[in-house]
Each structure stands twice: as C-alpha cells, then as structure tokens.
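Where a number appears in this text, it was derived from the coordinates with a stated rule and is not lab data. Quantities reported herein were computed from a predicted structural model and do not represent experimental measurements.
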Structure P
Amino acid sequence: MPTAFLVQQMELREEVMAARATGDENALDAAHQAMRREVAEAQQELIVLIDQRHDFAAAADLVRKLMFQEKLLREINDALEAVTL
C-alpha cells in the first residue's frame, strides 16, 4: 500500500474523529460525500481494470484501497449518526 495513501487515510480519520468530538455535522457530511465519490470512482476504475484491461494485479491493489475507504465511510456514517441523535 502506498505510503501517501495510508497517510491520507490517517489524516481523514483524524478529521472525522475531531468533527465527531465537536459535533460538526457539516464537516462529517462533507467528508461523507467526498468519500462516497472516491469509492464510486474507485469502483468504476475497478470495472475497467478487470473487464477491459485484464490487469488483475492492479485490480487487487485497488480492492485493498477500497477496503480502507469503505471502512472509513462506515466510520463517517457512525460519526454522523452519533452527532445527529
């Protein structure tokens, strides 16, 4: 996994934790929308890698990234639920 990607994920998690701690629903909503876009784009790229390019090694790398992104998306969803209750 590229270091830059892992650093970005850690920074995003920290932002989500801070927004949750302060009850910043707007920041969490913006993070949610951004992460949904990133996941959707990655899923489209995955289709291309598998179906058109037959680049299964790159697809496997992308799936690993998607796993991180989807976990973060769940964390954002949990944080949104916590601040909107």
Structure Q
Amino acid sequence: MAKEEGVETEGIVQKALSNLQYIVELSNGHQVTAYVSGKMRRFYIKILPGDSVKVVLSPYDLTRGRITFRQKTTTVNPERS
C-alpha cells in the first residue's frame, strides 16, 4: 500500500516548542503542532515565531504536520535608505 499524500497549507508560526516543534496557526484559523522537515534540519534553516511557513498535514491526524518551507520575508531597513 502506497503512502497517502498530506494536505499542504500555509500558516504563521505562533510559538516555538522544544525539539524543533512549533505551534502553527493555519490560514483557516486552526492550530497544529508541526515539526521541521529533514532538509530544513540538515541545512539549519531557522524558524522564528511570526514566520510564514508551508505545512503538510498528516492525512491520519490533522492536528500534526511537517514544516516544509519558510516563506521569504522582505524587510526594509530604514538605516540603509
């Protein structure tokens, strides 16, 4: 039996927990516990509260997910203007 695909959605990191787990609020208002995917761990991609991320939810448990992508945020530095 093949693995079932997860449901991909976007959300915002609300809180950092231990062991690289995070509370993520999805775009529909639900909160899930998500962990960092393997490639993001391997390349030391940092995730902070307030970051916009893509989350793949497990088809078996919709309260748990895996963070697969951190959206690039563009910040304007007023000192460099």
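Could you tell me which structure in P, Q was used to calculate helix-only ellipticity at 222 nm (-39500 (n - 2.57) for each DSSP H run of 4 or more, over all residues; to 500) as -1000?
Label of the originating structure: Q.
With relative contact order in percent (Cα under 8 Å, 6 or more apart) as the yardstick, tell me which of P, Q scores highest. Please report the intermediate quantities before stating the final value.
Working: P: 44; Q: 30.
Result for relative contact order in percent (Cα under 8 Å, 6 or more apart) over P, Q: largest is P.
Can you tell which of P, Q yields 6.9 when mean projected area of the Cα convex hull in nm² is derived from it? Kindly include the intermediate steps, with their values, before the conclusion.
On the way: P: 5.3; Q: 6.9.
So the calculation was done on Q.
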